[in-house]
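S.K.: In what follows, structures are represented as structure tokens.
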Structure P
Amino acid sequence: MSDANVVLLGVGAIGRELLRQLATNHRTSVSSIRVCGLIDRSGFIFEPAGLSWRRVMELRAHKTSGQSLATAEGGQASSPAEAVQAITGKTSGLARANRVLVDATAAETLPLLETALVRGCDLVLANKLPLAGAQDVHDRLHGLATARCRRILHEATVGAGLPVIDTLQKLVDAGDRVLAIDGCPSGTLGFLFGELGKGRKFSSALHDAVAAGFTEPDPRTDLSGIDVARKALILARLLGFRGDLDDVAVESLVPKELSDLATDAFLARTTELDDAWDANVRAARAQGCVLRYRARVTRRSISIGLAHVAAGDPLSNLSGTDNQFAFTTSRYRTQPLVITGPGAGPAVTAAGVYNDLLALASTQGSRRLVRAKSA
């Protein structure tokens, strides 16, 4: 059986859901995935041989109740950086092989990830920030992984649980050339525009999205287009795009006068936007269209913004938190290859991380087999 020794950085909504999925499926999984460490802002919990699943669920409940890991039984107070140093150190007791650090935060974690790579960890990311930073920083992280023979998997950074990056890699591996990727890569905005199309007020639909956990902690991260821009940049770099977020043309949906408010103050004033959005919906409907927030990615450019989509276009049929990605390639030029499915929320995002963990565990099993044959 293949295996992985996992350290989870970030025990928020996505991290807790990942723990639930791992605990629920561990008996039937083809891979043995052990959770050895949990890290939050306050400190960490660590057991080199792996936490029992009962203990994992106790700690999950502890975090769900709003408490910190430092206050849990066996918890140690530290910064996240100190926690990664302690858990991955030579004398920590964590197995030297099959180490995986999962980044389920929304924080600037690059130094922690670099430490983990140097100390022999593969990475699985739900966090977009390390991959959507400056080009030289992105290159350094991947260069370090290559030099250390480590892998970085990050399916959840683009389509949550959808096989977007996996599909892209398989197309390229099979000799196809990806010319462009078009789509709606925000489940949050997909939900919002779907509700607007049903006649809902913008403010009401946005508050529902926040309550359901579809948005980033500050929904303006979604509305500004920056979250879509990060996803698009991650995809574009896989196509060969060289550039930073400043090179991405992004249309923000946040009025300038509301951009600098505290999150609660912004949400309290969203009713001020209802009339303008009603007018936008009516204007699109008069043209036989619906509103969508669309991204287009090629190896040379990225453009993101509000679009009127005609009935009959695949994007017009999106519902709920569905994402859609259409691949135009040398082989799929006349009729693009389309992937559609839910793209927001802890459950599907955690599932994307889980699939990456299974892929890593399987690969690590293959590595051991190769080494055994070589010996």
Structure Q
Amino acid sequence: MKLLRILVTGSSGLIGSEAVEHFDRQGHRVIGIDNNMRQVFFGPPGDTSWNLARLKSATRNFRPLDLDIRDREKIFELFSAERFELILHCAAQPSHDKAREIPLLDFDVNALGTICLLEAARQFCPEAPFIFLSTNKVYGDAPNELPLVELETRYDYARPEDFEGIDENCRIDRTLHSLFGASKAAADLVAQEYGRYFGMNVGIFRGGCLTGPNHSGVELHGFLSYLVKVALSGQTYTIFGYKGKQVRDNIHSFDVIRAVEEFARNPRPGEVYNIGGGRANSISILEAVARIEQLSGNKIRREYRDQPRTGDHICYISNLAKFRSHYPNWEITHSLDKILKEILEAEMAQRQTAARA
């Protein structure tokens, strides 16, 4: 196996850190960019420095850099020096709700940061596979137009043809997105253009709920991780609208990186894929509360607000048919129960470590 020079942005985050460990284990030389902006966005609960410390102790060939993806001069210097052979762009302002408080910062990070990286790649390593982690929020609230049925604990699609969920034909304009969805849609489109117009090996992954044990979950981002934290801390979880029956599909960070690997082996320039847990890993808020209560043995205190989040999806399940047809060696390896148990165990271990410190 050829050893590669790999760049991971957002390397202290959930997907970035999974990528760092995965590729480091294979012997690749991994450079990570992360300036802990998650702490800027969300305060101390969003701090990822613990994950950086963990990565430093767990890896052999990882070189972390405290760089800002908006710093064009330094980004271009890095690309010129390293000539990367694989780029995984995970860095983002990730919150649907937070963006309205910081619209300029949100757009600078999500849209301008992305085109800065794409242009650096075009100038210095145009053949390198470049995977951009987009989001299902680029669809805005268009998925809510599908006929739905209300069940006891969740909403679901009413028509048989929608059973597997939302595919890539869903429109991304003329919908209500949130400013986060709009900034990511801008980045999504420019990433497609660098693939289609310039012929670069750019892949766009529109993620559902990406999750796993190394998530610094907060109320505004990180559904399952934050819910587990609430269960163990005794805090109150707020449900925003739709009776708590809104549905999300969840995919473990490892399965995302496996998808990255498959694309990198046989890239399709400018292609867009929905990446999530699919129907098997879908769960509503009410169902997640009940399952985490069962696994943790703790009752979750919760309050309900009738007003849903602006532009929020009522039922979103990623249709994975396109990616599976292009990359048949890829599969979901982490069931929803396995994911929840991992998150719970990791959070309990962190609390024990903090208590001893």
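S.K.: Can you say which of P, Q returns 0.35 when FRET efficiency 1/(1 + (r/R0)^6) of positions 147 and 267 (r between Cβ atoms, R0 = 41 Å, to 0.05) is computed?
M.R.: P
S.K.: Now for a different question. Taking mean count of other Cβ atoms within 10 Å over residues 123-130 for each of P, Q, which is largest?
M.R.: Answer by largest value of mean count of other Cβ atoms within 10 Å over residues 123-130: P.
S.K.: Can you say which of P, Q returns 0.80 when FRET efficiency 1/(1 + (r/R0)^6) of positions 27 and 195 (r between Cβ atoms, R0 = 35 Å, to 0.05) is computed?
M.R.: Of the structures listed, the value fits Q.
S.K.: Taking FRET efficiency 1/(1 + (r/R0)^6) of positions 35 and 259 (r between Cβ atoms, R0 = 41 Å, to 0.05) from the coordinates of each of P, Q, which one would give 0.55?
M.R.: Answer by label: P.
S.K.: Please compute distance in nm of label points 7 Å out along Cα→Cβ at positions 211 and 275 for structures P, Q and give me the label with the greatest value.
M.R.: Top value of distance in nm of label points 7 Å out along Cα→Cβ at positions 211 and 275, among P, Q, belongs to structure P.
S.K.: Which structure, out of P, Q, was FRET efficiency 1/(1 + (r/R0)^6) of positions 115 and 179 (r between Cβ atoms, R0 = 25 Å, to 0.05) calculated from, if the result is 0.90?
M.R.: It was calculated from structure Q.
S.K.: Identify the structure, out of P, Q, from whose coordinates percent of Cα pairs over 41 Å apart was calculated to give 15.
M.R.: Values: P: 15; Q: 7.
Among P, Q, the structure yielding 15 for percent of Cα pairs over 41 Å apart is P.
S.K.: From which structure (P, Q) was semi-axes √(5λ) of the Cα gyration tensor in Å, for residues 187-282 alone calculated, if the value obtained is 26, 15, 13?
M.R.: Source structure: P.
S.K.: Something else now. With distance in nm of label points 7 Å out along Cα→Cβ at positions 99 and 203 derived from the coordinates and found to be 2.4, which of P, Q does the value describe?
M.R.: For distance in nm of label points 7 Å out along Cα→Cβ at positions 99 and 203, the value 2.4 is produced by structure Q.
Values quoted throughout were computed directly from the atomic coordinates according to the rules given, and no laboratory measurement underlies them. The shown structure was predicted, so the numbers you read here are calculated from the model rather than taken from an experiment. Cβ atoms are built from the backbone, for glycine too; each structure is taken alone.
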